[in-house]
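Multiple structures are listed underneath, in structure tokens.
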Structure P
Amino acid sequence: MARVLTGIQSSGRQHLGNILGAIRPAIELAKNPKNDSFLFIADLHSLTTIKDAELRKESVLATAAAWLACGLDTDNSAFYLQSDIVECTELTWYLNCFTPYPMLANAHSFKDKASNLSDVNAGLFDYPVLMASDIILYDAHEVPVGKDQRQHLEITRDIAKTVNNKYNQELLVVPEAKISESIMVIPGTDGRKMSKSYGNVIDVFLPKKQLKKQCMGVVTDSTPLEDPKNPDECNVFALYALLAKESEIETMRQNYLGGNYGFGHAKLALFELILREFEQERIKFDELIANPKFIWSELKKGADKARPIAQSTIKRIRKVMGY
């Protein structure tokens, strides 16, 4: 049985890009009886940017609710909060002592912010090592990551190999990246990659009025209503095609090419499609947010599954390192 581990950022609510790019694929992996799935909410990572305690709690609850609403079975996986496993920060220190400075200085997480060093805290600089700890702590074999996280996974592998070579034994499991080349970048409302940092997301769990406003705000060109339009160059069509059936996509394509079909019509169709596609998830999400005690209990249940494995790993490492 392969142990598969996925980390989920909790720096805000989960959006359409998160659902299609991470949540649904991870839930499918968790359904496979050949996989031992560990899914955690990275609330320690979020401290690099979010300092407000209440905002962090709200983000954790919204993130957990999104995963549960999308059908995650917590009986067949370990779904937990990163900060509930204290061994994670202990292991981070051990791994720090085997991580060369240039490796972290070349990491994307640091280089993207290096132009303004006053905004870079030690936690952000050390982000890849905490990520390595998240993975190594549970002897994970496979880590599904997007292409933008490939480098951080390679750093994890390098650190694990360095430790193993130092002690001349397979002390740490060296994980493999599970990268699906077929997963496309989910476009945001402005055409760039959908990201909370860009403010271009579609939050499928919003109340209808707010969700409609986001859909109607997708950026388009100024082609007149009566003129034909190119569906392959339109953000609205790209988003619609991610969720619709083949027959619906073809109908929308013909609407674009035939003219007398405005972008407003297409945006409204996208909004209605999202309501239909996520009808049950939206209902479940609202129920979960109204019952935070249940969410916390689910996360505790997951932590109780993950903790013995983390403790075993730390015990093994302490003994070899002389602690």
Structure Q
Amino acid sequence: MSTGLAVPLFFVSIVLTLIATVSFARQLDRASERIGASEGLHGILTALGADAPEISSAIAALAIGNSQVGVGVVVGSNVFNLAALLGVSAVVAGHVRIHRHGLLLNGGVALAVAGILTALILGSLGAVPATILLVAVMAPYVYFLSARPARIAQVVRIAAVRRFLFAAVTEEVEDIDTGEVAPEARRGDLLDLAASLIGIVAGSVGMVRAATTLGHRWGISDVIVGTLILAALTSLPNLLTAVRLALHGRGSATVSEAFNSNSLNVVFGVAIPALFVSLGAATGLVTFSIWWLLGMTAVAVGLSYAGHGVRRAEGAVMILLYVAFAAVIATR
């Protein structure tokens, strides 16, 4: 592919992906409300809609055998999400207030998922056991967010655990609830959803191919292309949503989006594809990136818990951590 073709293809693919993502997220949001999904599950589906560019770009790169770009998109997006969705939101809004029970639930799951991803990429875990562990972590999490309080009482017999889950799920549901009424169903909704998904996939494939072509032509490594460039661009829908939530005082929803987006990226962007294609051996930069992600996730949970949320100072710390991460990747 020539540079003259790759440049316009890259920009057209970005625009197509972002427009299709907005439409896909909106349609998925409407569909989840129509089927009567709980607010917790509704939040996860909304995060999945915003994650579509990151996931599809990672899969597209892995499918053509470029594991450094594929893994880089997920790891880079997750680091970017922590800095942007938490850091930028806190700087803009002043204070992203968080309920501690919900934070421990979301943050604990995010830390576990990041740990499993680290083991998978570094080769300590195979794709099959890693996927099984991710299901073991994510399935109960999704189930409890989707369940009614009475159902949780039936399933969880330990009183302390039951009280914690009641508090965490209640906080999560209350903050995610928009009070909006789902619009009337239309015959074309399913077609719109399918068309948006096709647009996301097509745009992601074009973006990956054009970006890797330009990277090779201009001497930019695949790690930088995936971890910095594609990761940041595909995370823009998440950033816009998070800032909007933070400005409306919905801190728990902002944090939930950040952590859930990262977990979904890992499951659908790396773990499941790894069952069918090789992730390759981790290079020094990939190893650095995955350890940075794990550490930054722990820092995000710790700062949020200690301060009952993220204020401007903590948000600035998260942004500076990303700047340091990007500087290391860009200069290696």
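Computing helix-only ellipticity at 222 nm (-39500 (n - 2.57) for each DSSP H run of 4 or more, over all residues; to 500) across structures P, Q gives -15500 for structure P. If you rank structures P, Q by mean count of other Cβ atoms within 10 Å over residues 81-88, which sits at the top with the largest value? Top value of mean count of other Cβ atoms within 10 Å over residues 81-88, among P, Q, belongs to structure Q.
Structures P, Q were shown, and relative contact order in percent (Cα under 8 Å, 6 or more apart) at 42 was computed from Q.
In this comparison of P, Q, the computed figure 51, 35, 14 for Cα extents along the principal axes in Å, for residues 169-232 alone is attributed to Q. A value of 18.1 was computed for mean projected area of the Cα convex hull in nm²; which of P, Q is the source structure? Of the structures listed, the value fits P.
A short reminder: the numbers here are calculations on the coordinates, not readings from a lab. Predicted model, so just to flag it, every value in this text is computed and none were measured. Cβ atoms are built from the backbone, for glycine too; each structure is taken alone.
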